[in-house]
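Asks: So, here's a batch of structures to check.
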Structure 1
Amino acid sequence: MRVAATGKSGQVVTALIERGSAAGHEVVALGRPEMDLSDPASIALAIEAARPDVVVSAAAYTAVDKAESEADLAHVVNGSGAGAVARAAKALGVPVIHVSTDYVFDGRLNRPYRENDPTGPTGVYGASKLAGEQAVLAEHGNDAAILRVAWVYSPFGANFVKTMLRVAGDRDEVSVVADQVGNPTSALDIADGIFLVAQNLVASDDAALRGVFHMTARGEATWADFAQAIFADSVSVGGASATVRRITTADYPTPARRPANSRLDCARIAAIHGVILPEWRAALSTVVTRLQSASS
């Protein structure tokens, strides 16, 4: 299977390249300078030249706090840019898989969010990603799958796991929010899930395979729980550690308000696509071990 993925250096795209090679898929990563999500013409040309069997819309503006002061840019990239990717896929007659986020919800629900729960983003980033979902469905809804993911980390790029490991090398204690809960999810597992969905879309025109799906690792944690697990895994492979001081969201104000509840219910993608991502603790151990080996 030949996959055109938007972005060149993001966590999901990098994971797609690595996992795709191992699984026998060819991944063509599209990004600047040949493709710019703020330039619809460049998007169409780049995707057409890639000759894909399926398009994965993975690139995004992801600076959650900075988006509060760069709303126009966030909406251009995450909203209209995503729509242009879907439009290009439709022109080629191939499916599009769009990667979205838990931030489309307000986080006030007292259970994991299902796909049909009302959305209500609390910041610019979430609003721009929701606009992207809507644009993808408007442009290519008959052949699109939207995958909402959450709390993404990996051996690549900047993410919470790498930040915690770096901080542990500099200090004995780190303050981490303990009143936000979600599903820490490895980009490597996300990539595996994307390939399974892609194969299903390419193989069948069944409408049930299209639409919005939640796809995260099994299990849940607060950010403080996540940090403690990172340090425990780090110690087990000879790495650094730190004591976690559990704080509230109010103790750590940020320009953008984060959802208190980011948990996503993934029953639908399991039932329809057969995608069940691994439990988050096991996946985390794999990534921490890999990072520690790379730093040794």
Structure 2
Amino acid sequence: MNSPFVRSANNPIIAAGDLPYRAHAAFNPGATRQGDEVALLVRVEGFRGQSHFAVARSVDGEHDWRFDSTPALEGDVARHPEDAWGIEDPRVVYLPELGRYAVTFTSYSEHGPLVSLALTDDLVTFERLGPVCPPDDKDAALFPRRFGGDWLMLHRPYGGGPANIMLSRSRDLRHWSEPELVLPARDGGWWDAGKVGLGPPPLETSAGWLLLYHGVRLTASGALYRSGLALLDLDDPTRVIARTDDWHLGPETDYERTGDVPNVVFPSGWVLDPSGERVFVYYGAADTVIGLATASLADLLATLDVSAAA
């Protein structure tokens, strides 16, 4: 298909066998730059069936990944009963105002998945702020700066009807407002009808906040997870400037079509290269391994019919 994304020839770039300890699967990573390296906060599923997070680092963001010797963050049911079934799918955003990284992730509670938030200076020690949204909610990430004094967070509440990307506001990162609609799932036979969710955190560009989001299509063989692009207004992120009609990253290769959950491409982290011109997208493939796809930032914006210099 005609897509702005190019898969790495080294895919999958990370698998469970790359961990320094025994693990079943490694997928759905958050991503950030940490000094001169790219750091991934990887969802790792163990043989008990629950997930935790581990940190992998690479100088070029593609090769020679080095894992820390122990998990970075594990479920802590004694202090956080919402972690009853593990923690999943982190997104990482650096907050310059605080000089810290914000990590939003899914805690899988007895009552369903919910959004939890933690802060960290180094991706080694985490200050957990607890749940910030009630169940059923996931796919959350913060914007890296305040708007009118408020922190903003995109997330995906689900009440049994269409699952849409929503926005909530907070002054203190602990108490969040009722969600406002940002990007609805479409109706009918679209690839993103019925359920959409945020992929990586919003990426600030001169044209607006760039989103890579997933849509879920239910088929006779199960769910298909594919991703498209949208652009939000720089000053009012509840306003959608543009949205692609087509999906641009979906399961095509064997490692994306075959695994614990077949036919899933789930982007959850991205970083810009040092030039600021190329985007590195990290995604879970079939809930089993991690893939990398790259794209020109200008090409992504052109796909949305806007210019990088807009």
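Asks: Of the structures labelled 1, 2, one was used to calculate mean count of other Cβ atoms within 10 Å over residues 39-46, giving 17.2. Name it.
Replies: 1
Asks: If you don't mind, there's one more thing I want to ask. Given a value of -12500 for helix-only ellipticity at 222 nm (-39500 (n - 2.57) for each DSSP H run of 4 or more, over all residues; to 500), point me to the structure among 1, 2 it was derived from.
Replies: Derived from the structure labelled 1.
Asks: If relative contact order in percent (Cα under 8 Å, 6 or more apart) comes out at 16 when worked out from the coordinates, which of 1, 2 was used?
Replies: 2
Asks: Can you say which of 1, 2 returns 53, 36, 31 when Cα extents along the principal axes in Å, for residues 7-182 alone is computed?
Replies: This figure was derived from 1.
Asks: Looking just at distance in nm of label points 7 Å out along Cα→Cβ at positions 55 and 207, which of the labels 1, 2 belongs to the structure with the highest value?
Replies: 2
Asks: While we're on this one: Comparing distance in nm of label points 7 Å out along Cα→Cβ at positions 175 and 255 across structures 1, 2, which is largest?
Replies: The structure with the largest value is 2.
Asks: If distance in nm of label points 7 Å out along Cα→Cβ at positions 191 and 239 comes out at 2.8 when worked out from the coordinates, which of 1, 2 was used?
Replies: Answer by label: 2.
Asks: Given that Rg and Dmax of the Cα atoms in Å, for residues 87-262 alone, derived from a single structure, equals 18.2, 55, which label among 1, 2 identifies that structure?
Replies: It traces back to 1.
Asks: While we're on this one: Upon calculation of mean count of other Cβ atoms within 10 Å over residues 79-86 from the atomic coordinates, which of the structures 1, 2 produces 25.9?
Replies: This value belongs to structure 1.
Bear in mind that the values in this text are calculations on the coordinates, not laboratory data. Since this is a predicted model, take the numbers as computed values, not measurements. Cβ atoms are built from the backbone, for glycine too; each structure is taken alone.
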